[in-house]
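Asks: Listed below are the structures to be examined.
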Structure 1
Amino acid sequence: MSKLLDLDAYKSLAGSDLGVSDWIEVDQARIDAFAETTGDHQFIHVNPELAKQTPFGTTIAHGYLTLSLLSRMAYDVMPGIKGTKMGVNYGLNSVRFLAPVKSGKKVRGRFSMVEVNERNPGVIQSIVKVSVEIEGEDKPALAAEWVTLAYI
């Protein structure tokens with residue numbers, strides 16, 4: 001987490017860009033570990049020889065692997081709220097997988113705060129727009145609207 005803000009300062013971030021995370025390499029070892037964890041061993045992810053025969057020419061990361069990296073990326077960019085007892089993922093309003101992440105590529109998240117609301121006393125809901133960029137490519141890997149809750 002990059003910094004802690006008081007609640008009013010945090011609320012004032014609505015409508016603003018928050019920044020970009022550090023680059024994260026998505027190498028074959030990471031892809032294989034995700035395949036092992038999820039049981040998704042589709043050849044396009046784990047078999048470099050067969051994947052060479054596809055239009056991608058190599059293995060690609062699972063879309064859900066790329067999505068799962070949002071939590072790590074957020075630590076570089078997303079501020080927290082002072083006095084937060086617990087923060088949780090509430091879900092996604094939308095997510096689209098726009099381009100494959102080829103093995104060995106780096107990705108990073110670009111974050112902007114859409115809105116901040118107090119759902120209940122002491123429960124702050126944030127809606128964050130995020131795009132996962134692929135190093136050296138014009139099209140992002142994914143675009144999502146992420147919803148989190150902070151209990152203060």
Structure 2
Amino acid sequence: MAVDVVTSIEIDVDRDQVAAFASNPENAPRWYVNISSVVLETAPPLAVGSRMAFVAHFLRRRIAYTYEVRELRDGERFVMSTADGPFPMQTTYTWSDTADGGTRMTLRNQGEPSGFGHLTAPVIARAMRRANRKDLQRLKSLLENSTT
């Protein structure tokens with residue numbers, strides 16, 4: 001069973017600022033609750049083909065995986081994917097302007113868990129949705145309350 005989780009939030013910060021911060025993998029541990037570290041495997045700036053190694057903790061498990069940038073449209077769309085670990089996944093960020101000058105950010109995670117994860121896909125999806133809501137709320141709070 002495939003997992004496809006879409007979550008979004010409105011952030012009262014300019015779209016280019018939100019996109020620049022969120023798409024910088026070095027910022028991920030600051031706003032993703034479950035990500036403990038990110039190491040760039042390719043030199044900046046980010047481009048299609050750039051690779052970064054993530055370490056996360058999800059459902060009480062340590063997960064290490066490498067994302068590769070698949071698409072990058074500054075201020076509009078950022079797509080990265082991994083084939084590593086028990087859960088090959090694609091993560092997509094999109095940004096659009098809100099009527100009041102803020103940003104609507106949408107976070108989408110799609111994947112097909114393998115092994116035991118295949119049987120627990122509904123549980124994984126619920127946990128991911130809950131985590132994504134917390135992550136986007138943390139991003140909103142961080143950006144709206146600071147001058148990053």
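Asks: Tell me which of 1, 2 gives -8000 when you compute helix-only ellipticity at 222 nm (-39500 (n - 2.57) for each DSSP H run of 4 or more, over all residues; to 500).
Replies: Here the read-out was taken from 2.
Asks: For which of 1, 2 does Rg and Dmax of the Cα atoms in Å, calculated from the coordinates, equal 14.8, 46?
Replies: 2
Asks: Out of 1, 2, choose the structure whose coordinates give percent of Cα pairs over 16 Å apart, for residues 11-50 alone equal to 55 when calculated.
Replies: 1
Asks: To which of 1, 2 does the computed value 3.6 (distance in nm of label points 7 Å out along Cα→Cβ at positions 83 and 131) belong?
Replies: Clearly, the read-out refers to 1.
Asks: Suppose FRET efficiency 1/(1 + (r/R0)^6) of positions 75 and 123 (r between Cβ atoms, R0 = 30 Å, to 0.05) works out to 0.90; of 1, 2, which structure was it derived from?
Replies: The value was obtained from structure 1.
No lab work stands behind these numbers, since they all come straight from the coordinates. Here the structure is a predicted model, which means the values were calculated and not measured. Cβ atoms are built from the backbone, for glycine too; each structure is taken alone.
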